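Multiple structures are listed underneath, in structure tokens.
Values in this text are rule-based calculations from the coordinates and carry no lab data. Keep in mind it's a predicted model, so treat the numbers as computed, not measured.
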Structure I
Amino acid sequence: MCMSNVTIRVPEELKRRMEQCKGINWSEVARKAFEEAARREEMQCAAAVIDKLRVESKIKWDGSKEIRKWRDAEK
């Protein structure tokens with residue numbers, strides 16, 4: 001896997017605290033945080049697209065009515 005470098009700035013006090021935690025891989029902590037933030041943003045964008053499609057759709061779909069239809073068909 002090809003990796004890129006990213007430089008971030010943290011306050012001096014935080015840097016001192018980080019240096020005291022010898023067993024923590026701060027690069028991995030940052031990678032996970034970046035990944036999670038990107039995933040949340042992607043999910044929000046996808047939800048917005050779905051909402052837009054739902055509003056623009058000419059077909060009015062009701063989930064509870066659909067479930068009722070399938071349950072009634074099983075009888």
Structure II
Amino acid sequence: MVMVEKPYRSLLKAVSWRATGTVDTMVVSFIVTGQVRLAVSIGAIELFTKICLFYLHERVWNKIPFGRVKPKEDYTI
């Protein structure tokens with residue numbers, strides 16, 4: 001049986017990944033700038049733009065057959 005991802009799964013993956021990435025961005029921004037407010041602002045903007053980009057990236061890759069194989073059928077008689 002071939003399984004494909006539903007769009008809502010891609011969206012949930014995008015949100016969870018970006019939450020992790022945004023915390024990282026805020027920490028790095030704080031280390032570079034020394035300003036909490038600026039670090040949070042950078043993280044907030046990055047959160048929304050990268051969720052959208054990741055979602056679109058996932059949906060495009062779901063249409064590309066490269067690297068996918070069909071599972072072998074079990075023909076037991």
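Given a value of -25500 for helix-only ellipticity at 222 nm (-39500 (n - 2.57) for each DSSP H run of 4 or more, over all residues; to 500), calculated from one of I, II, which structure does it belong to? Of the structures listed, the value fits II. Upon calculation of semi-axes √(5λ) of the Cα gyration tensor in Å from the atomic coordinates, which of the structures I, II produces 49, 16, 12? Computed on structure I.
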